[in-house]
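A short reminder: the numbers here are calculations on the coordinates, not readings from a lab. Since the structure is predicted, the reported quantities are computational estimates derived from the model, not experimental observations. Cβ atoms are built from the backbone, for glycine too; each structure is taken alone.
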Structure 1
Amino acid sequence: MTEGRNGEQALLSVLKGERPWRRPVWFMRQAGRYLEEYRRVRAQAGSFLDLCYSPELAAEVTLQPLRRFDVDAAILFADILLLPQAMGVDLAFEAGEGPRLAPVRDMAAVERLSDARPAAEALAPVYETVHILRRELPGHATLIGFCGAPWTVATYMVEGGSSPERLQTRMAAMRGEAWLDALMDKLVEASAAYLARQVAAGAQVVQIFDTWAGDLGDGLRERYVTGPIRRIVERMKAMGADVPVIGFARGIGAAQPAFARETGVAAVGCEASMPVGFMRDTLAPEVVVQGNLDPLAVIAGGTVLEEGVRRLLTIPKERHIFNLGHGFRPETPVENVERMVALIRELDDAG
């Protein structure tokens, strides 16, 4: 496995504003169903939730991609919906249907939710996974913890699971429902406590995933996306968890510069539709950018993959974390991932 110069971690260097010894590379969903070894461990665990709550197995699947690919970080294997489950929401994953949650749609349901501290304490197996990973990770690799952003997690809680348009949650936001504001407040506090515990256990960076941030326009975006994430960043620091935060606010497009300024994140993740020129010329001078190769380009391989890699390498390496615009899909060919990482290293060294 590649070692950084004098133990240097390229991802941490970029997030601290330093020039890295090489361009940092990691991938969302880099552990998962596209890897045969993951499927074997998943079968051994018995269920997805059992895998998330089994520290030795969760650590194993987190480490698997680093044995195959020359990447610079491992992201904790867990799920954004573990937190609402820890808050007292019934959660199940149905085969072929995704998550199912007991809906939270009024003030009484919000008031029944656990507060931040007991919710965070209920996730002790996750922190044990973090402990194992810090012990087992190679020296050049950074450990990333994560949580879902309050808006995205709230959409699952309000809708009762996955929803193509998240209409009930969006309408509640447009109406300014008091119970939704109360839910967001609880999620901010619980998320900050959860991330702070991950950091105390050994996470060196955290990413906040707001997959559905693009649901909301000006005004509502500040209230339900930017504001809550800023509060999480502030609360983490107040708890002593002063580590770099990557904000992945998918779908907000030209609002990314304002998102970076208003939240105080160290880097912004960009979806695949974001023009590389905008990332390089407008965003990167303000904040480190992460992304944004289309996961379908990795499946396609060949010229489209190579051209996508070449475009992203026009962003200065001290302002860029190579990643995807979203996570790997299960049908991704492993050999294409291998080729992509080798190409990044080859072209970046040549440049």
Structure 2
Amino acid sequence: MKLALRELQRRPGRFVVATVILTLIALLLMFLGGLLDGLVASSTGALRAQTGQFIVYSSTSRNALVRSRIEPATHAQVAAVAGPGNTGGLGSVQLGSRIPGHGPRDLVPIVLFGYELAPRGLPHMPPGPDEVYADTTLKAQNVSVGTVIELGPARSRVRVIGFVSDSQYLGQATLWGSLATWRGVLTENRPGERVADGVVQAIIVRHDAAHATTPAAIDAATGGATTTLTIDQAINALPGVAQQQSVFDQIIGVTVVIAIVVVALFFALITIERTALYGVLKALGASSTTLFWGVLLQALIVTLIASAIGIVASLILAAIIPPGSIPFIATPLRLATSVAYLVVAAVIGCAFSLRRVLKVDPAAAIGGGQ
């Protein structure tokens, strides 16, 4: 082990190529992970921000907020199961918006939500008529407190009174107002989709230990008129989310395999170069296990150096990317996971050198027979 460390100190140039290649792989791995997290966050923020544990759709909606409609009577049945104060209506409408400072045809896609149960980061009481809280990504569009935004072809006017973070929906920025504001904007811009007072698209339900609040109990109480999902299930039901995760997971898996191949090839070559040295060390009493642990230690140190560079680069990238542009997030969990993948790749890659280390015969190696 000491010999392996001493070689790293005295001959670092031997490991430069492996370090550079593994650094590039680390950067790719962390960028892909950060991009995946950013894409998922920009699609699911509005649901993740909910303080309830369940979301109730109409049974005919196919778990899509835009197709769901829940009548007041159904809402009352849900509330009877969940208990008083544990339910709140939710409505949404996706519209192009006109923001001061933009050209007349430069529309910004926005989702306006109307809510009763306050999502994370919003006050308990919804804002007043035609007042909204805006997602922080709209700051990049020159939106500030007091900005009046015109929504849809009817140019319905709403005024921003504050901001909320991490609340995007399907890759679009969001505005959060009262259900009355949502109904008014929906009626003005999409008369064919207008809803009566008391009608909502979905119901957010908070779990109350004093009540048997389960998806099955809610749907039974409504006679099958609703489909109740957990928030995680609702997120997975969003279009494109599961597909994005699947594609990126496959790419990340291929990247890890490449890292395994790089480590395996590099340390296999080093093992071949050291055959005579290993023969001498074995003749002096060193075991194959000791020699292999030295190789593994060198691989882990090189991998950790490459990972550290990748982490620093990812954090810098996340800091300099403007909000609302590239959906990239450098989370501690993702960075730690990427490092773990690389460490596992280093261990597996080094395992391919073990057989050659075990086969080294001291007499043949010293005598030049291998």
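With relative contact order in percent (Cα under 8 Å, 6 or more apart) coming out at 20, pick the structure among 1, 2 it was computed from. The partial results should precede the final answer.
Details: 1: 20; 2: 28.
It traces back to 1.
Computing helix-only ellipticity at 222 nm (-39500 (n - 2.57) for each DSSP H run of 4 or more, over all residues; to 500) gives -17000 for which of 1, 2? Please list the in-between numbers first.
On the way: 1: -13500; 2: -17000.
The structure behind it is 2.
If log10 I(q)/I(0) by the Debye sum over Cα atoms at q = 0.08, 0.12, 0.14 Å⁻¹ computes to -0.35, -0.84, -1.18, which of 1, 2 did it come from? Each step should come with its number before you reach the end.
Numbers: 1: -0.35, -0.84, -1.18; 2: -0.58, -0.89, -1.08.
Label of the source structure: 1.
Out of 1, 2, which has the highest value for mean count of other Cβ atoms within 10 Å over residues 58-65?
Working: 1: 22.9; 2: 16.8.
Comparing 1, 2, the top value of mean count of other Cβ atoms within 10 Å over residues 58-65 belongs to 1.
Given that FRET efficiency 1/(1 + (r/R0)^6) of positions 74 and 266 (r between Cβ atoms, R0 = 35 Å, to 0.05), derived from a single structure, equals 0.05, which label among 1, 2 identifies that structure?
2
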